[in-house]
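Asks: Right after this note come the structures.
Every number here is computed from the coordinates shown, using simple stated rules; none is lab data. All values reported here derive from a predicted model rather than from experimental measurement. Cβ atoms are built from the backbone, for glycine too; each structure is taken alone.
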Structure P
Amino acid sequence: MYEFLKGEIRELSPTFVVLENNGIGFFINISLNTYSQLSNKEVSLLYIHEVIREDAHQLFGFFDKTEREIFTLLISVSGVGANTARVMLSSLSSNEIKNAILNGDINLLKSIKGIGAKTAERIIIDLRDKVGKVEGSDKINFQLDNTIKDEALSALVMLGFPKNKVDKVITIILKENNELKVESLIKEALKRL
């Protein structure tokens, strides 16, 4: 298994890059997000995920580890292959995909070419717990959002409101404004319950 490849960029297109390392050219599939990071560079380091099938050995390269981790999680979902995951990472950033999964935003995932309602639901169900563990620049924000949500949820349940209904209302409120503190979130939820 390859961890990363570093080399001179010999060829670059929106879907692939050819990196030369010690006289060997590696053909690496990339997302549009990685492509935009590689523009105007002569040398690059890409984090690699290797896909081995009966008929092909493919390398997928990512500018940062977070994008590779999201890719790896996406291809673990039944019905999502490597090319579909690459299309997803070309359509949305890693953080947008994480947000969509954590917030259960089926419509955003469905807006990606090749992703239907059932696949979007499966991605959310399979990855909601795992995606929060992915390291990234906004990991703290996700933990903070989840802590605030959990505190507000438990407070409202203790007040006698049904957990499922409270969870839906809080999720909607956080989609509208994720800057709220616990007290403000509870007050807003009480207005809507």
Structure Q
Amino acid sequence: MAMLVLGLLLFLGVHSVRVVAPQWRERMRASLGEGPWKGLYSVLALLGFALIVWGYGQARQSPVVLWTPPVASRHLASLLTLVAFVLLAASQVRGNAIQARLQHPMLLGTKLWAFAHLMANGTLADVLLFGGFLAWAVVTYRSARQRGPVEVTVRPGRTVVAVVAGVLAWAAFAFWAHAAWIGVRPFG
């Protein structure tokens, strides 16, 4: 469990610098230069992610069960993660109406993904992992909204591309990658 917590602190900590220490972040970017700053950021984020994966895998070997979610929560989680994947895709396809309307679809998708997994899982490791991501996404979303709106020029067809990409990515993950990478089949 210690590796999971360390990974979460490192990964979410790196991703929180803009929220908790924006002046320090700007000084470091200016001091190191844009390339080295992004390199350091990436290395720390990847290390944190690797520790999360390793720590979560270890925690799953001897789970501490806090509650047993009802079976229906898994079905709802599947639906919510479908929407989360569409939001994630919308954050990557520039000029779509979802991005223009919601402003920060990746953070909203992260909140939805984390909430869905909290509903469908009941171990201590799940609460740490998904609860940590949910708390981070809530705080980061609030901070992003306070910085003001992001100007998005909506281009024809981009919203359809975002939705289709999100649905296809969700299907690939739900029907293949989730079992291959995580060892759990969402649909039996």
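Asks: Comparing Kirkwood radius over Cα pairs in Å across P, Q, which structure shows the greatest value?
Replies: Sorting by Kirkwood radius over Cα pairs in Å in descending order puts P first.
Asks: Can I ask one more? By the measure FRET efficiency 1/(1 + (r/R0)^6) of positions 12 and 124 (r between Cβ atoms, R0 = 25 Å, to 0.05), tell me the structure among P, Q with the highest figure.
Replies: Q
Asks: Identify the structure, out of P, Q, from whose coordinates relative contact order in percent (Cα under 8 Å, 6 or more apart) was calculated to give 25.
Replies: Working: P: 13; Q: 25.
Source structure for this number: Q.
Asks: Comparing FRET efficiency 1/(1 + (r/R0)^6) of positions 44 and 172 (r between Cβ atoms, R0 = 35 Å, to 0.05) across P, Q, which structure shows the greatest value? Don't jump to the answer; show the numbers that get you there.
Replies: Details: P: 0.25; Q: 0.75.
With respect to FRET efficiency 1/(1 + (r/R0)^6) of positions 44 and 172 (r between Cβ atoms, R0 = 35 Å, to 0.05), the highest-scoring structure among P, Q is Q.
Asks: Turning to a different aspect of this structure: Of structures P, Q, which gives -24000 when helix-only ellipticity at 222 nm (-39500 (n - 2.57) for each DSSP H run of 4 or more, over all residues; to 500) is computed from the coordinates?
Replies: It traces back to Q.
Asks: Something else: So FRET efficiency 1/(1 + (r/R0)^6) of positions 116 and 132 (r between Cβ atoms, R0 = 25 Å, to 0.05), computed for just one structure, reads 0.95; which one of P, Q is that?
Replies: So the calculation was done on Q.
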